[in-house]
Structure P
Amino acid sequence: MKTLGVIGGMGPMATLDLFSKIIRLADGRRDQDFPHIIIDNNSKIPDRTAFILGEGEDPTPALVESAVKLVQFGAKVLAMPCNTAHFFHGAMSEHLKAKFGEETVTFLNMIEETVKVVCESGQTKVLLLGTDGTLQSGLYQTAFSKRGIHTSVLNDRDQRIVMKMIYDYKAGERKFDAQFLKQMLTMDDRVCVLGCTELPLVFEIAGLIDRVINPTEILAKKALEAIK
């Protein structure tokens, strides 16, 4: 089994969520049955949304440093449990190829894997929830559009509420408006995609996690497939 490297810290609880899902899905019976996972929980990586919106420091050098470190420690597969950080996935991949060669490491793409799952489900419309950075980057919208899937986003007022929930969760808040979240699940016939790794944690608290597309769960399953 190959070693998995996790580019983490964005945020720490989202990193823990991915790790716990991988361990649960691995379904081992002995310590030796579980995968070797190296986690770089670098919570000092600059805010991804702030940079995309033109308001903060470029996180690319810190992201590349984390990825390189994990490969040097033996990781053959990399996973990054942060949707917004995938704005930098291409640049990071180029750095890794230049430093280690084409075949050394597999860098999973959370966005692409999620879009594949939605496409295979036969859905043609999605409601995308995420940070302002993820929405403005167009990562999901472009990927869905290429597959003929229409993407909707919230109005400005509701998007501000979602952003507050995301950053409130990061700050330790654990009480959220379940009624507001339920509204997201009753909008026409659209499936709800949680395009921020804090949002599954918020929806889980509200008891609604089974009614959405959870990219963290998808990444966990793909990571296990990739290291076998």
Structure Q
Amino acid sequence: LVPQLTAHCSLTLLVWRRTVEQQLGKEEGLKTDCHAGVGGTIYEYGALTIDGEEYIPFKQYAGKYILFVNVGYLHLCSLPVPELNALQEELEPFGLVILGFPCNQFGKQEPGENSEILATLKYVRPGGGFTPNFQLFEKGDVNGEKEQKFYTFLKNSCPPTSELLGSPDRLFWEPMKVHDIRWNFEKFLVGPDGIPIMRWYHRTTVNSVKMDILTYMRRRAVWEAKGK
């Protein structure tokens, strides 16, 4: 079963790469810079933790970089949560906080209840006692009529990362809009002032995201030093 799954994943990735190159003329790792002059900040919003016991206002993270990630833990092939753990550990000293938001709108890859998600991570995918070291929030919609308001803000602040939405029979929301999130593990970076900075395509590797974040942090540090 494992060799078959590995072969399937490899073939899926190969087909996807060729499709992207043919239809978009670009390589894997698409990123967009968010719009300048965005009205408002992420600090106007918040969310309930995955156990439903605490509402966390995002202004709690003022002064830090926040990486928003919509997650689906029954993704067929590679599951980047160990890489997200490593990213949180490596960049936390530089002020990065990762926030995860389970969503079942992409291929129905997050069907479980909130109470089941952590157990799934620990014992099934990726298993082996895995525990996320970043904050997870209650499952909710990131697109469509019932999308969470902070995702409306993030999507309106940043151009889409692809011209394609994907196969309609695997996308579960209405209405579909051009700025919608394309799939699980799309990422948004918000700066220490609460203003969105960057948005990454869901296939972008965590390592590429890390390098983009570090480059921006260094550049911002230079700007701030010159402004003093």
Structure R
Amino acid sequence: MSTESSFSPCLRLHADDNILVARAEVSAGASISDSPQGFTASERIELGHKVASKPISAGEPIRKYGPVIGFAIESIQAGEWVHVHNVEPGDLDLDYAFSADVPHHRPPISGRTFRVTVVPTDGGTRNYLGIVSTVNCSATASKYFARAFDEGLLEDYPNIDGIVPLVHQGGCAMQLGGDDHQQLARTLAGFARHPNIGGYLVLGLGWRPDRDPSWLTTTGW
């Protein structure tokens, strides 16, 4: 017995939009289930092109991502291709009020807990491992190591949710113990001590002066 997929070939980018964007080529007659009623494509819609999700009257604004991108030249029915042949530019009065669309404040979620004996002020799950790059030159290696673990080795460790590469674009040419180096080291130490990091590996380059681990203890690691 076959079942109909709930995947829609078109995507609504904003709740105020009256068009959808095809995320795959849509054949004429294909069902588009964006609303409870749904509709069908009246013609072929290419990947990335727009299709009307509701009837649009001549002169009515066309909205994409919420803002108006043009006006309908003629009446457009749901399922019709929306493009330069039936959309034109026009004058538009805009209100440039700042933060007008800020969502209403939502009350904090209460009643959710996780299993822990004592909850300290910096409590966390400690279910991630970190790979900390001391210098940008070791960032790529850190990413490769993390990816290698995520692709299969973690299957034997269900208590570990992932390996996080903690990389940055600094470190090169910094004087060991200088202000810049100490600031970077303290920042990386903050990541390493994050409540959700259960352990970490420090990865650097062998020729750099920071291969001496004594700087770790002097910068808060």
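Among candidates P, Q, R, the computation of Cα extents along the principal axes in Å that gave 45, 45, 38 used structure P. Structures P, Q, R were shown, and helix-only ellipticity at 222 nm (-39500 (n - 2.57) for each DSSP H run of 4 or more, over all residues; to 500) at -4000 was computed from R.
Set P, Q, R, criterion distance in nm of label points 7 Å out along Cα→Cβ at positions 34 and 58: the highest-scoring structure is P. Largest in mean count of other Cβ atoms within 10 Å over residues 82-89 among the labelled structures P, Q, R is structure P.
Quick note: the coordinates plus some simple rules give every number you see, no bench work behind them. Nothing here was measured: the structure is a model prediction, and the numbers come from that model. Cβ atoms are built from the backbone, for glycine too; each structure is taken alone.
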